[in-house]
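Read-outs throughout are calculated quantities, based only on the coordinates presented, and are distinct from any laboratory measurement. Note that this is a predicted model, so its numbers are computed, not measured. Cβ atoms are built from the backbone, for glycine too; each structure is taken alone.
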Structure P
Amino acid sequence: MKIPKLRKHDKIVIRWIDSSAPAGIWFHEESVDTETPLEIQSIGYFLEKSKSQISICMGYHDDEIHGLYYIPIGCIIEITVVG
């Protein structure tokens, strides 16, 4: 997917596919659902983009940030700027 041009602290919504695993329980192998990816929507403030990932935070003040996330570029479905 083509990443739109973003400016630092743009408020964005990122739709992306995340890895998942059952919560440490035993289950029958036949019940494994291999067809349903875990689609996530993350809302935050854009920080930067590298070749491999986009960095966002949940909040910022002056030069401090809170709730830092790294989302792999290859997992991103869509990015929307929201204001």
Structure Q
Amino acid sequence: MTGATNIQIYFKLPNLTVNTVAGTIYLQGETNSGKDGLIYYITQAGNLSIPGQYKVQISYDMNGGTIYTSKSTFVVDSDISLG
């Protein structure tokens, strides 16, 4: 990820809306340099408040173009205290 700019993380929520947030290159990996290809984002209250299946994809600018990762999915369960 060394040299990547304009890192965006797209979350498609269960209600089909898309939230876009800025990602950050993770510099604490094996090489501490961004060469590990890791990006992170610290969620904020409410970001993942809708239970269900989410999709995520990352884009970034590098070498004069925009690169999109493959899409991944994950599930957010309801709070166990809610039953």
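Quick check for you: by relative contact order in percent (Cα under 8 Å, 6 or more apart), which of P, Q is greatest?
Comparing P, Q by relative contact order in percent (Cα under 8 Å, 6 or more apart), the maximum is at P.
Matching task: 2.1 is the computed value of distance in nm of label points 7 Å out along Cα→Cβ at positions 8 and 24. Pick the structure from P, Q. Show your work: numbers first, answer last.
Values: P: 4.0; Q: 2.1.
Attributed to the structure labelled Q.
Work out the source of 1.0 here, i.e. which of P, Q gives that when distance in nm of label points 7 Å out along Cα→Cβ at positions 16 and 72 is computed. List each step's numbers first, then the result.
Numbers: P: 1.0; Q: 2.6.
Computed on structure P.
To test your reading of the models, identify which of P, Q gives 2.1 for distance in nm of label points 7 Å out along Cα→Cβ at positions 48 and 64 when calculated.
On the way: P: 2.1; Q: 3.9.
The read-out comes from structure P.
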